[in-house]
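Nothing in this text is a laboratory measurement; each read-out follows from the coordinates by a stated rule. Quick caveat: nothing in here was measured; it's all calculated off a predicted structure. Cβ atoms are built from the backbone, for glycine too; each structure is taken alone.
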Structure P
Amino acid sequence: MAVVLVLVVLFAALSNRISRVNNLALVGMVGISTLVVASFLWTDEPAMAQTRSVTFGALALTSIALAFAFAYLGTDAVNSVRSGLVLGAAIASTLVIIARIKGDFVGAEEFQQVTMRSSAGAADPNDLALLLAAALPACVWSRSVFSRVLVSALVITGVLLTGSRGAILALAVGGGVALVALLSIRGSKAIPTVAWSAAISSIVVWGAWNLLPDTVAERIRSIPAELSSGSFTKRTTLWQAAWEQFNEHPILGSGVGTARHYIFQRSGLDLVTHNTHLSFLVELGFVGWALFIFALLVAWAGAVAFHRSAMWPLVTLAVLTTGTVSLSWEFNKLLWVMLVFGGFLLAQKSDAAAPDGLAVQSAHRPAASAKGR
């Protein structure tokens, strides 16, 4: 499907005179996928490497297709991505709330009784919560009052019902980035907006808090203790084991798909790394991690360059970047989409600043207005 998607989008882009795509994020992303395939030469888990190669290959091809699609859409791409995030967040958060009302909690029965964390279907509550948190800025900065008020309230409620401390911390970081960005743009004029947003958010959180089971509320209250002296649900043990394994093979890693195996050998915990950076370091070494950081820095550069026109990509990227510290998201689709999108934003600003003033625009809408940003 990814191959067909690439061919169709490429044909559409070329037929509309989109002859090149200046998206530097693809360098890191395609580089990672190439390294994953190459790791067949040294991995101890060839079967897992084969599976991951297909996954990363599809992600790379889809990323290329998205890069062409964004170039074709021009500034309309910002509205398209925002609309997709808002719609997806509205559906997912509604499913989480319905699950809470019905009393359907994630995991085995004994796990449900202990945690009572809500989710949507079989989705991991931590992964789902971070997806919702990443979509929240798109809702807050939507031009639709419905999205800004109702969908944002649904999303905040959904995040709290999952009981994900990592997502809550990621939202806190995103809020800090948003505050700094607003003050840098508007100065003291931003204070009323910040105060109003804080008041509305407090009311939503207070209302959602009444829906939380006691176990989930207690889990959220434990955030300060976990930050000061906790293990983040054994994450520090996993991270220590991953770091030790990385030191054994620092350049190219132990091979794709090996992180969980070696972490189990060193810690006795049969869990994933719960840290995207350490996952890359263990499996693909410094080379693979550097490729990921390159793509991430490109995305940040694009979001920062574009934040005066559209602030939500910057805040969303801040949330996702924070989430990579506590979750193994090396092949998460939304993360890769935002990396490509950030690269597109950087190209938009670079082309707009060129001497001839040319920006990548939609061929059938050459004068896409700034209002779409």
Structure Q
Amino acid sequence: MAVIDHETQTALDAASDRYGRVTDRPAAAAARYRRTQAVLATYTTHLAPHGEQLLLAAHTALDRLPDARHTSAWRQLLTALGNSHAAITHVLAQSAAPGTDAEQEQHTFVWPHLVFWADYGYIAAHLADQQHQPTEPELSGTEKELWTERARAARSRGDLELIESWYATDGRLITLAYLVRDDTSTVIALAGDPGAPGWEVIGHYAHESEAVRALPRAAPPGILFADGPSRFSRPPFAPEQQVQELLRGIEEARAAGEVSEALLTAAQAGHQAGPLMRLERLLDTAATFAYALETVQGQQIGARLGALGRQLAFLTREVRQAAEDLDATVAVLPPHRTPNPPRSRPRPALTTTPPTPASPSAAPALARTAPPARA
């Protein structure tokens, strides 16, 4: 799906202007038609014959997992994937004649189901691929307390370097880290939020690959927005003027109104939002992501990003007010601000030929063969 989408985006880019607006509608429609046909063909070959067995295996594996916050959501997702699979196979069994309005209606109907499978079918594949994975027993008793105290002491002095983290299928957050002691480092596994009290060490290993084999398997990460757009069905970008274009407009401006217009464009809100408004949304969305991590450090970083977003919102309002005040001046640049003459290097005369520089290797030989100076 990613390969097909990349080819389609390349064709759509060729049929659009620099701002993403479609300029060749027949070419864009043809690209989307080829995309849907290619995805249907791929689904027919790889998923249609095995979809029901895949979903059955995924449901069976899910029933064996311990209850966690994500298991009910995964069960609903598998049901939705089953409904989409049924819709796709129904269209494949009763496909309309190519080029007809009926075929276009079928494509419009089936495309969201194809996108849904492309975006979230990996969860069904992950569950169906669940096999008994032998894991080493976790630390317990005195050994767990000893390693946990060592890790907490190392974290307090800055000698605990986090490597990566994942959620196990039982809902626990597991983090790998390097525990540095006496110029040596040991890979340890933490269970719980490393930024909050209560985490503990559940294992220590010689290297990362050994830890990954020994620890519980990672569950697929979640998504930020449940109703967010699919990467295979994104809405087109709104036209946007780049900062470098606005800067060039200010550098070439003669009147205050031209600069005011560039500033107002940068601070514009709405569908065709300017760079400042988009940067504000960028910070707000990043803050939402940090909060969604549900860790102590995530909450702290989310608060910082949220504060930066509010500061940028205040700055944007100030830019907009300053632009309006600048336009009200109805001023122009004074005439004494004249351009500098062009700077050019002097050229040799047309009747002269520049001397050929001697190569470094030839210079000593020339010096040896030069005749002696005459008195």
Structure R
Amino acid sequence: MAEKKAAAEKKALAEKKAAAEKKAAAEKKAAAEKKALAEKKAAAEKKAAAEKKALAEKKAAAEKKAAAEKKAAAEKKALAEKKAAAEKKAAAEKKAAAEKKALAEKKAAAEKKAAAEKKAAAEKKAAAEKKAAAEKKAAAEKKAAAENKALAEKKALAEKKAAAEKKAAAEKKAAAEKKAAAEKKALAEKKAAAEKKAAAEKKAAAEKKAAAEKKAAAENKAAAEKKALAEKKAAAEKKAAAEKKAAAEKKALAEKKAAAEKKAAAEKKALAEKKAAAEKKALAEKKAAAEKKALAEKKAAAGASRIQQKNLKTASEKKREQRNEFLKVSVYIDTGKILGLVSLGVAASAILMGILAFIVK
């Protein structure tokens, strides 16, 4: 029984503990959910405050922008009026110049009828294109003016709605804005008329510019032809210089060739002279050897004759001696003739080679 009771108490205690833990977990979960909800609410409030602040800043920026645009419109109006006055003055001066130019062009056109007709056709086409461009521009400007007007009306409506809180001031402001819009519209129409007039003046200026460009093109063409002629002349001079150089090189080559041939002739001549000298030397040595041999033979013969016939010289021996003497003289004479002929041949060869070299040169 005691054990059963202890077990029951233990079980009850465990159940009580589990219930307490479950309750604590539930409370913890509820607290966490409550905290998350509070954080979510705080974030939403923060976001709403940020959006409200951004909206306020946006509204302030829009109001600031509107004020800046109004100021810019006033400045633009003043600038446009000043520009229109300047353009009017310039247009008057341009018109006078254009009339003067037109008179001169008319006089020139009378002299060149065919060219004038062609030019007139081209100018007519250009004028049509320019007119179309001017009309397109005017339409674009008109559209822009309409858009500006619509924007101004939208702005006035927004301002009227905002001025509902301050009726008296809003009505006064709306009246002022209406008047400003009317003035703006009148200004836009005046501006369109001024732009149309400026376009007409611009057209006249463009025609003047086209004539000037045509004249410049003619001058450029003449300059190009002049340049081409100068380049052609330079090319001809360059060609002539190249031909002159080639002729000089050819001449130098011919002179070099002639010099080489002259050198070869001189070397040939020197070789011939050397050969002739060698032959002369050999002939002289041969002659000397013959004379030495003859002298030796003569000496031997004289010694033998002296031994055989010491003091007896017959008439025949004297005759023989005279013959030998004659033969010796003849050999000397013949040798001199041969040497003279060889020298003459060498000299003739040298003269002939010199003449030949001079002819070739």
Which of P, Q, R leads on mean count of other Cβ atoms within 10 Å over residues 168-175, largest value = P
Could you tell me which structure in P, Q, R was used to calculate distance in nm of label points 7 Å out along Cα→Cβ at positions 72 and 336 as 1.9?
-> P
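With relative contact order in percent (Cα under 8 Å, 6 or more apart) computed per structure, which member of P, Q, R shows the largest figure? Before the final figure, lay out each step's value.
Numbers: P: 25; Q: 11; R: 17.
Top value of relative contact order in percent (Cα under 8 Å, 6 or more apart) goes to structure P.
Work out the source of 199, 131, 30 here, i.e. which of P, Q, R gives that when Cα extents along the principal axes in Å is computed. List each step's numbers first, then the result.
On the way: P: 61, 56, 37; Q: 101, 73, 61; R: 199, 131, 30.
Going label by label, the one that fits is R.
Taking mean count of other Cβ atoms within 10 Å over residues 24-31 from the coordinates of each of P, Q, R, which one would give 21.0?
Working: P: 21.0; Q: 13.9; R: 10.0.
Among P, Q, R, the structure yielding 21.0 for mean count of other Cβ atoms within 10 Å over residues 24-31 is P.
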For helix-only ellipticity at 222 nm (-39500 (n - 2.57) for each DSSP H run of 4 or more, over all residues; to 500) computed as -18000, the structure of P, Q, R it came from | Q
